[in-house]
Every structure is written in structure tokens, then in C-alpha cells.
Structure 1
Amino acid sequence: MHIENFFVFFGSEKDNLRVNNHYDLEKIRRLQKKLSQQSGRNLDGLLFLKQTHSADVVVLNADNKSEFLSSHFQQPGDAIITAEKNMGIGVVTADCLPLVLYDTKNHAIGVIHAGWRGLSGKIISNTVRKMKKTFGTKSAELEVYFGPSAGVCCYEVQPDFLHHFPDTVFENKIIETRGGKFYFNECRAAFVELLENKVDAAAINFSKNNCTICQPGFCSARVQKENAGRQPTVCILF
């Protein structure tokens with residue numbers, strides 16, 4: 001997805017970066033080459049964090065860029081923001097929701113790994129606040145892109161799961177009930193949180209939000225269990 005000087009890549013199972021529970025540096029190098037080819041630009045680097053299902057946000061800037069680039073999957077955090085150009089920032093997922101935020105005025109980006117723990121911890125709100133503080137971002141000037149994730153069609157949860165979210169889960173359609181079972185709508189949970197942060201609903205793009213559980217070609221922890229890989233989502237400024 002190439003939008004002026006902003007590029008977004010939502011990967012699939014064929015772009016899997018994790019093999020036998022380890023991230024493969026050669027696969028990361030191949031991904032960087034692929035992104036350079038697709039975007040038509042040579043990237044200075046590609047950064048992934050050590051995701052811990054937290055609500056922690058990391059800022060990538062000129063001062064820490066060299067240090068971070070030598071530490072793939074070592075710096076802890078579940079969201080990255082930057083205004084650095086030619087730098088790919090990414091997250092990896094296998095049913096969790098990847099989100100990309102683009103500040104159209106200040107030309108800054110953020111990428112979020114939004115699993116249910118991150119969503120319950122308000123990782124989206126943390127990211128928006130950090131972008132406001134760091135870049136002067138305004139919610140009305142944000143565009144948001146949803147990547148592939150577990151859909152409410154398939155994401156069954158147990159009743160005690162409801163304790164992690166406010167009492168308004170049914171009112172906001174974050175939890176659906178079918179046949180006496182509960183299903184989590186993480187896409188809806190993210191959408192509601194974005195609206196709470198005054199992001200314009202018309203600026204939220206769901207076109208790449210395929211269900212990773214019932215649609216083939218995606219890494220899915222629910223389907224593949226311990227053998228599940230991790231597909232990348234990457235955004236880049238030019």
C-alpha cells in the first residue's frame with residue numbers, strides 16, 4: 001500500500017519471520033529487500049521489537065537508531081513511533097491485530113501490536129498520546145490502517161475473559177454471543193478506542209483486515225498452535 005511518501009506492508013504466512021520459535025535474521029534481510037523493491041526505495045534498516053503483550057510504546061529517532069538496528073527483537077515494547085525516513089518499523093502477529101497510524105500533517109508514523117492484553121491496557125491510547133507529545137500529532141490528522149487479525153467470526157473466548165474489559169463490551173459490540181458462547185471482536189475494540197481518542201471514523205481503513213483464523217494463508221496461533229509463525233506488518237516514511 002503506497003500512499004504518497006508513506007508505505008504500508010501487511011504480510012502473510014509466506015512472509016513468516018519465525019521458525020521453530022526463533023526469528024530468522026536471513027528472513028528479515030529478505031523482507032527488507034522485498035520492501036525496497038515494492039516501495040522503489042532503498043531502506044536504511046528495518047526494526048522489530050521484543051513484543052511482550054504490553055501497552056509500552058518505543059520512540060525511534062536519530063539518537064537511538066543505530067543502537068536499535070543492531071538489536072532485532074530485543075528492545076521490549078509493543079508499539080513503535082518515528083518520524084525517521086527510509087526506516088521500516090514493524091510488528092509481527094498471528095491473530096493479534098496490527099495497526100498502522102499515519103500523521104498526515106507532521107509526517108510521522110506508528111505501528112502497534114494490539115493483542116487483547118494490549119487492548120485492555122489501552123496501547124492505542126498510549127500510542128496516540130506519545131505521538132502527540134513527540135510530534136505534535138492531532139487526532140483529526142491521523143489515518144489508521146488495520147491489518148489481518150482474528151475475526152469475531154472465530155475468536156471464541158471464555159466468560160472470565162470479560163473481566164479484562166469494561167462493562168460496556170456488549171453495548172460497544174466488543175463481545176458477541178452466539179449459541180451460548182462468547183466471541184471477541186478485537187477489531188471493534190480497537191475501533192472504539194480510536195474513536196475515544198477523537199480519530200475520525202472516515203480515516204480508519206479496514207480493507208486489509210482479513211480473519212487469520214478462517215481465511216487461509218495467514219499465521220494463526222489459534223489454528224497452528226505452537227507451530228504458528230509470525231507475519232510482519234511494516235510501515236515506512238520516504
Structure 2
Amino acid sequence: MVRLHVNVDHVATVRQARREAFPDPVEWALRAERAGAQGITCHLRKDRRHMQDADIVALRRAIRTLLNLECSLDDEMVAIARKSGAEAFCLVPETRAEITTEGGLDVRAEAQRVARVTRELAAEGGAVSLFIDADREQIAAAADSGAPFIELHTGCYANAQGDARKRELERLVTGTAFARERGLRVNAGHGLDYRNVAPVAGIAGIEELNIGFAIVAHSLFVGVDAAIREMLAAMASGSSAR
């Protein structure tokens with residue numbers, strides 16, 4: 001069964017809209033855990049547009065599952081990640097102009113830097129993942145970096161329709177198989193929702209899906225517990241088809 005790690009960034013997005021103390025992403029994360037989430041993911045961005053430094057500390061103290069901290073290669077952010085106590089780290093690209101992460105990390109272009117940061121984070125006891133597109137050259141570069149995991153960017157699949165979506169799904173299937181051949185473990189995420197998650201959850205070799213916005217948005221209507229349970233059910237429908 002593919003694990004569900006829930007990204008709580010957009011709970012903080014709502015809070016930051018008014019700079020209030022609520023809604024609290026930590027309390028939301030605890031409710032997600034109780035409903036069946038097997039890990040909590042968050043992204044501390046350099047511009048602090050949603051999660052704040054104190055949130056990371058509070059999450060690590062409060063949650064009982066694994067904390068997966070997404071961060072860029074920026075030296076300041078890596079230093080914070082090293083002190084965070086997170087059990088997992090995902091290295092992601094980041095630009096201030098983007099609304100959300102728009103593509104995978106260019107591991108080939110940043111090979112030396114990625115390898116150095118991977119070593120630094122691994123020395124803190126965390127499993128390191130590289131958020132990349134399902135591209136053979138990027139996957140090969142990831143394998144050479146020393147990171148044990150990749151997280152395949154599913155945004156192109158999520159945004160496509162019809163035959164284009166089928167082609168993007170096949171890219172994820174073949175990318176996962178190639179990564180496994182190179183000794184990498186594979187996660188996936190970005191843009192996944194209740195309607196499109198099943199085929200990705202059904203890809204042999206994918207261990208974990210990181211999903212945030214769709215669950216947070218749905219929880220506004222049905223509550224946290226139901227939103228988590230419905231996503232787990234949608235994922236199970238894909239996993240059972242393997």
C-alpha cells in the first residue's frame with residue numbers, strides 16, 4: 001500500500017492571509033495523523049509565504065509520524081533543515097516569482113551542490129529525496145548524487161488531459177522503473193487530487209505520495225478527517241489494481 005504524506009503548507013497559507021494565530025497547521029497535522037496520514041510534509045520557503053520557522057519546531061515536537069521537510073539548496077534553508085530534527089528532507093527548486101513549485105530540480109546542473117547538501121542532511125540522520133521530473137538524465141544524476149530517494153514531479157500529469165495525460169502517466173511509469181533499476185527508492189507528488197491520484201498510486205515501485213492542496217481545500221467542506229479518509233480510499237483504488 002502506498003503511504004500518504006500530507007502537506008500542511010496551505011493551512012499556513014490561510015493563516016498568513018490575515019497574520020492570525022489560526023488556523024494552526026500543527027493542530028491540522030495532528031488531526032490528519034489521527035485520520036490515517038502516515039507522514040507530514042511541509043516546505044519552509046525562503047520568503048516564508050506560508051510555513052514559518054516556529055511551525056517547523058512545533059511540528060517536530062507534536063507529530064507522531066515522520067516529518068518530511070522540503071527545502072531549497074539555499075545555504076540558509078539548508079542550515080535550518082539540518083537543525084530541524086526532521087526524519088526526511090526533500091530538496092526542491094524554488095523561485096520567488098512562482099505561485100508553487102513549477103518543476104523538478106535540475107540535478108545535472110547542480111550536481112556538486114546537490115551531492116554536498118545530500119551529504120550534510122544525511123549526516124543529521126535524515127533520508128534525502130530529490131524532487132525531479134521523470135527524465136532519465138535527471139534520474140541518472142540523482143542516482144549519482146548519493147540521495148536514496150527521488151520524488152517524481154507529477155504536475156505535468158495532473159495538468160494534462162486525454163491522451164496527453166496518458167503519455168505523462170507512462171513517463172511516470174517508465175521513470176519509476178528506471179529509477180528502481182538505478183537503486184533509487186521512489187516517491188511522487190504535486191497536483192494530485194481525488195480524481196487523478198489512483199493511476200499514480202497504482203504505479204509499481206512508488207512508495208509514498210505527498211499531497212497537500214487538494215486535501216486542505218476539500219477539508220474546508222468535509223472536515224480534516226473525511227478529507228484524509230477519502231484520499232486514502234482514492235489511493236487504495238489504484239494500489240489494489242497493481
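Given a computed value of 28 for relative contact order in percent (Cα under 8 Å, 6 or more apart), which structure among 1, 2 does it belong to? Kindly include the intermediate steps, with their values, before the conclusion.
Values: 1: 28; 2: 20.
The read-out was computed on structure 1.
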Assign the value 5.0, calculated as distance in nm of label points 7 Å out along Cα→Cβ at positions 18 and 170, to the correct structure from 1, 2. 2
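Comparing 1, 2, where is distance in nm of label points 7 Å out along Cα→Cβ at positions 122 and 162 highest?
Numbers: 1: 2.3; 2: 4.5.
Max of distance in nm of label points 7 Å out along Cα→Cβ at positions 122 and 162: 2.
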Which of 1, 2 yields 0.75 for FRET efficiency 1/(1 + (r/R0)^6) of positions 26 and 82 (r between Cβ atoms, R0 = 25 Å, to 0.05), as computed? 2
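Tell me which of 1, 2 gives -14500 when you compute helix-only ellipticity at 222 nm (-39500 (n - 2.57) for each DSSP H run of 4 or more, over all residues; to 500).
Details: 1: -6000; 2: -14500.
Source structure: 2.
Where a number appears in this text, it was derived from the coordinates with a stated rule and is not lab data. Being a predicted model, the structure only gives us computed values, none of them experimental. Cβ atoms are built from the backbone, for glycine too; each structure is taken alone.
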